[in-house]
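Trainee: The following blocks contain the structures, represented as structure tokens.
Just so you know, all these numbers are worked out from the coordinates, no wet-lab data involved. This structure is a prediction, so every number in the text was calculated from the model and none was measured. Cβ atoms are built from the backbone, for glycine too; each structure is taken alone.
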Structure I
Amino acid sequence: MDFQPYIAGLKPADSGPLARFLPALEDGVISAWLLQLNLPFDAAQGKSGSWLLDPFGFSPRLVLEAARSGYRVLVTANNPVTRFLLEMFANPPEQSEFTAALADLGAVKKGDERLEGHLQSLYFTNCEKCDQQIYAQAFLWRKDADAPYARIYECKHCGDSGERVVTDEDVERAKKIAATDGLHRSRAIEKVVALNDADRVYAEEAIQYYLPRPLYVLTTIINRLDSLDLSSERKRALTALVLLACDAGNTIWAHPAERPRPKQLSTPGQFRENNVWMILERGLSLWAETGSTVTVEAWPKKIPESGGICIYEGRLKDLAKIVKKEIPIAAVIGSVPRPNQAFWTLSALWAGWLWGKDAVEPYKTALRRRRYDWAWNATALHSAFNHLNELLPEGVLFFGLLPEPEPAFLTSVFTAVNPLIFSAQSVALRTEYDPLQIVWKKEQKQNVQNASVNILQNAIQEYLIMRGEPSIYLHVHTAGLIALAKINALRQPDFEFDEALRKTHALFESTLKDERFIHYSSGENIETGLWGLRSERPKGDSLSDRVEIAIVTFLQKKPKAIYLEIENDLYPRFTGLLTPSKGLVYAILNSYAEKESGYWKLRAEDVAATRREELNNISALIDSIGKRLGYKIRRKDKLLFWEEDGQPARSFCVLASALINRALDMSRPDTILVVPGGRAALVAYKQDGDPALAARLKKYRVVKYRLLRAISEVSILTRESFDAQISSDPVEQSTGQMMMF
């Protein structure tokens, strides 16, 4: 396999509408890959005009980025909610349309009241400090309780804010609304399925995740949508705002936010009931227009060669019969979906509320299914790849992004890809918080082979040797999957997917019991902690040490650089599963450099010539202290010795870097490792992420330059006081700009 560099995004994943359910993908990744792909390009128009296919339609932002890069993108979008999001992101109404739409809704009469005032009154509470009546931002509930236990507000009168215990009036108001819940709940269900529909019971179960107050607010608003005389653009804007409210009104908002990206439709022990009208108001900024608009059409309407999006409202299976004859697919892109029962079930509800029963009909299976296991996921993906095989010519590449890449998800995906159709050309992985990037190619491969412990052991051992330090299980697991996929050993032809996944998991467990591997963990679960090699550390620098050298070398050659430039220089040097984390990169930058006006540059004291001079000064200082204490001084390479009676009493290794492994390899135990103060936090970061290094360092002592300077200024210094002083300044983690992943 030809491991390619991890493609860094230009900015973090978007936090816009429904972001908790959509893949967290950095902007700029797909456009960078397409640039590398070098598809035919129309220089006159500055556009490629080539056709891309997204067979999953799981990430509207990814499709939009490809279209804005000048490609025509055909996307299958079976989920009516993600289809609507794609249309909105591609061609959002003007900001004024959102503002006017909400104003029109708020002005509708509910009896003698404006609708806005009526709905906001449901969230009345009294400020605990000044007793003024205000609107609560949210109420807090415990699961299965009949009233909230707390409220969150910000008083505009006295400034009091935060979480406060509910009042009797708050409890009474919640119970009063609940007394009429049955009627509103029935109307909400009726919008999704008919009274005699066999799937009605599933809709009833799903709506249980809405409390009476938000459900009343939502049904009241939704019932007004069709009666409002709005332009098409204003109605789109209002529908988009109400979609956000539909999500904000359910009970899967944990408090505190323990599940920022929920997968299962389940009410947490404590949850937040949001003020739905306030969510509508906040939606005005969330839906703010960004970037240029993109042409969007429904299949089979045409889109211009200059780029656009063609949405096929159906399944890939049906599309495969049509596309091969009419559209030459140049490449496939897509965020590979992982099971999300919460989003898929809620999408069916929201589709009925916003667009009626007909919109739900093709998506009803999402209401029925309550459990999506990894075998189901593998089966569904396998079917999708088989359909892709029908419509793609030989040699077409598929750039896939696998968000939240836990081991079971990766096993499911790798196993699903038909071993005789698509082969992995490259895999790149940064951390468990970043999408795995994979490139498949449609091509015939060798026959299926049997998996073996020996193959897996060798692959994992080879990876850990290349890394030169322990690794989290995700990377170890991925290295093993790559080896098994290479020989087509993840699934035998007569195995069902559940059996194949079980056997693969068992194979990994058996493999890691081998004595050559060591598990740094307090538990027995193989996915926890870190994995390393039990034998002595591999020769050469560890991955973190090599990354340190690369970053410092780059900054020496380029005195001022933005972070993205550093990443773009770094990732081609460390490809595949060796991609360094942002946490490591920032730890190194904080140790050597400073940020000024968006640029990173080496600190004055870490410029090579200055640091060499400082290194010599500290070495001379150690010599002078040793002479004061009556020792004979000797130097050998980078080591300094204090000797007495011809025997070493103390040894020092003076460093300008945090390449501690090098120092340990050349030093005997009890050596004092002397580092610049700016390096101490980086040393601590490395040993926190490398239990093997931490264990080695227990036999040594790390001190900073400044401590030796302070000791040299002590007027009365003895060997005993030196020993006490040298232990007074331990290394510590930095309090600067750090990222823990």
Structure II
Amino acid sequence: MEEQKIMYDSGNELAAYAAKQINYHVMGYYPITPSTQIAENLDVMRAEGEHDIELIAAEGEHSAAGICYGASAAGGRVFNATSANGLLYALEQFPVQSGTRMPMVMNVACRTISGPLCIKGDHSDIMYMLNTGWIILFADEPQKVYDFNLVALKLAEAVRLPVVVAFDGFFTSHQKRKCFVFSDDAVVQKFIGPKLSSDDPNTSAFARESSTGENAFYSLLDFDHPVSIGSYMNEPDVINNRYQLHLAMEETKKKLPELFEEYHALSGRALSCCEGYRHEDAELLLFVLGSSYHTAMEAVDLLREEHIAAGVVTLYVLRPFPAKELRTLCRNAKTILIADRQDSYGAGGGNMTLEIKAALQSLPQPPRILSRIYGLGGKDFFVEDAVALLREAQKPDAGDFDYYGVTQGTSQKDAEHTPQPRYFKPLTAQDTARGITSCHFNESTGRMEVKGGLLNQATAMPMRIAPGHGACPGCGIPINVNLMLKGIEGNVVILFQTGCGMVVTTGYPKTAFRVPFLHNLFQNGAATLSGVVEVFHQKQKRGEYPEGDITFLMVSGDGGMDIGMGSALGTALRNHRLIIFEYDNGGYMNTGYQLSYSTPMGARSSTSHVGKEQYGKTFFHKDTPELMAAAHIPYVATVAESNPVDFIKKAAKAAAYSREFGTAYVKALSACPLNWNDKPNEERAVIGAAVDCCYFPLYEIERGITTLNYDPEKQGKKIPVSDWLGMMGRTKHLQKEQYRHIVEEIQSEVDRRFARLAARAEHPLL
């Protein structure tokens, strides 16, 4: 046994620590709860110079998977972490990775699949990986998260397949336990061994001599032996490729016990494909996966005190499925209740039920198998629940399949006679047609002219978002959304992408919206709303819906214009009649403030820490309005709560443009006191300073013509960027002398962008 030390950490922290000890070449990632802490912890260690991993924050999980694939094809050791819909978003990339036999390791903190949106833990995501050709290890405790991460890479490179290390989100991922890790990183690296790549001068000679490259990985960086990876194939080549992948899984079955033994000798901890507790003489078995195993063991002990021969079994390897080992564990059972934390809808059981049923059919006397779905959406699983499931399995008349833990609701018949609660009166077009603003397109100037929009007039506009939302004190989202809506008269349909704004206003069973509301995920909001828009116009064209206008408004923020940029640009290029409104709070705030592409350069975030080797975010903020303007949509504008009249008038213009000409885009800088680390009562001044230093200039682009609405220099109000950065805790460290060159670089870029904007505003064609 090698020397080890005790750590009191969670599964996420131990996954990050294992990755740090391995010192991967690259981690491509995108933040998603509850796996995000893995990247966050690695960034903390990188800031302190504890590893050399290149952490690449992609704009979405699909791109993160692409980064990982490219890095592995170049001969690198590669790491990733994701959850839930992030896993599904990248799903098409995973068979590419396995089909071309590129090894890597990905951690999955298992979480509920949306919709409806839920961030709690169950197994509905990981089961989508079963047919992707990846090896899947499942850890039931933080210690095994660490152990499996070390074994996973060695296994991946031994059989040339990618490996998932999965564990329960918010249970194993976040719960801290006493664990053992190797004291010296060199022990880990020696256990795994070097990766022999054909681009390495020390191994390329071997690669030349070996037609199979048995111990060397071909690399895109090997110009002496260029390879084509991912060729186009027809039959019979594809079936041969898949057969080779099958053989690799068969090889994995042989290799895993060897690696487990080797790791046992190194660590003193025995690992296995599956495990049972008091199963040897058990007539009644409960199967659970993940952290529930430990809860179920306590239940078994209680039933044993009543002289009930109960036991529990679990799996640590889902692919390749350990059918032989499982049959050995279950050989004496007469009844097995399989509790799945997901459902394969319509199949009469979750995926584990279906696979275990198939595996046990070859026993001389197959046991009676019952299936129960439990714990969806992170519903807690207590010892009492495990006892109840085992007692249910004792019943001779227990049904083959059912859900456990469902709350009885109101029947449809009863609902028809029960008045539904209404928390507020819906707003009608008449309620919001207050004559606050009026817009007229001037053909001679080619611009939309606005009358009204003054603050004293805007107070008459009813709130489309009712009081009672759960936003943090000082949050800019409700302020900016309500200002936007004050400039829009008549009926409005609102779509929110996932983010803080959606989460704090729609906690089931209540909603803060007094107008029609729709939610879809980060990456697809604009396309979703464009579908709503086109149905509306089609219904009017066919006489199925009354005449009249509706303003369609998509609200995005919290990084939604990173992962959702492709959808937004596609919608803009198609020029659907809608508004895209971005509240830019400069980070992925709803997942704990990871850097987004709009985070200021130098800002501290949970994935851009400050340390001796790092000063915060390392690249400039994304200029989303300019990207949208490049799509040549009718209207683009920036707004700020510090200039409310300008804000309301631009909202009115955006609505008019969207109804008459096509897509309009409006962006507001939105405060987040919690993560900007400033004072809620000073946010308007902070936003004003961002405008006055020209970091966030106020301008509009109407049909390709730029107008600068506010020039702080001409108003005698221009301030240095450093003044604004010093108002927020996330950038206050930049005031130190050691970071002067970073501030100077930011100032230079802000000045350059503003000078270009001012020059365009003076040009008659730009």
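Trainee: Given -13000 as the derived value for helix-only ellipticity at 222 nm (-39500 (n - 2.57) for each DSSP H run of 4 or more, over all residues; to 500), which of the supplied structures I, II does it correspond to? Walk me through the numbers before you get to the answer.
Mentor: Numbers: I: -13000; II: -11000.
Comparing all candidates, it corresponds to I.
Trainee: Say we calculate distance in nm of label points 7 Å out along Cα→Cβ at positions 83 and 451 for every structure; which of I, II gives the highest result?
Mentor: Values: I: 3.8; II: 5.4.
By distance in nm of label points 7 Å out along Cα→Cβ at positions 83 and 451, the leading structure of I, II is II.
Trainee: Then there is this: Say we calculate mean count of other Cβ atoms within 10 Å over residues 403-410 for every structure; which of I, II gives the highest result?
Mentor: Greatest value across I, II: structure I.
Trainee: Taking distance in nm of label points 7 Å out along Cα→Cβ at positions 91 and 459 as the quantity of interest, name the structure among I, II where it is greatest.
Mentor: II
Trainee: As an exercise: distance in nm of label points 7 Å out along Cα→Cβ at positions 235 and 635, calculated from one structure in I, II, equals 5.7. Which structure is it?
Mentor: Details: I: 8.4; II: 5.7.
So the calculation was done on II.
Trainee: Given a value of 50, 34, 24 for semi-axes √(5λ) of the Cα gyration tensor in Å, point me to the structure among I, II it was derived from. Before the final figure, lay out the partial values.
Mentor: On the way: I: 53, 35, 25; II: 50, 34, 24.
It was calculated from structure II.
Trainee: Work out distance in nm of label points 7 Å out along Cα→Cβ at positions 139 and 347 for each of structures I, II, then name the structure with the largest result. Kindly include the intermediate steps, with their values, before the conclusion.
Mentor: Working: I: 3.2; II: 2.6.
If we compare distance in nm of label points 7 Å out along Cα→Cβ at positions 139 and 347 over I, II, the biggest value is for I.
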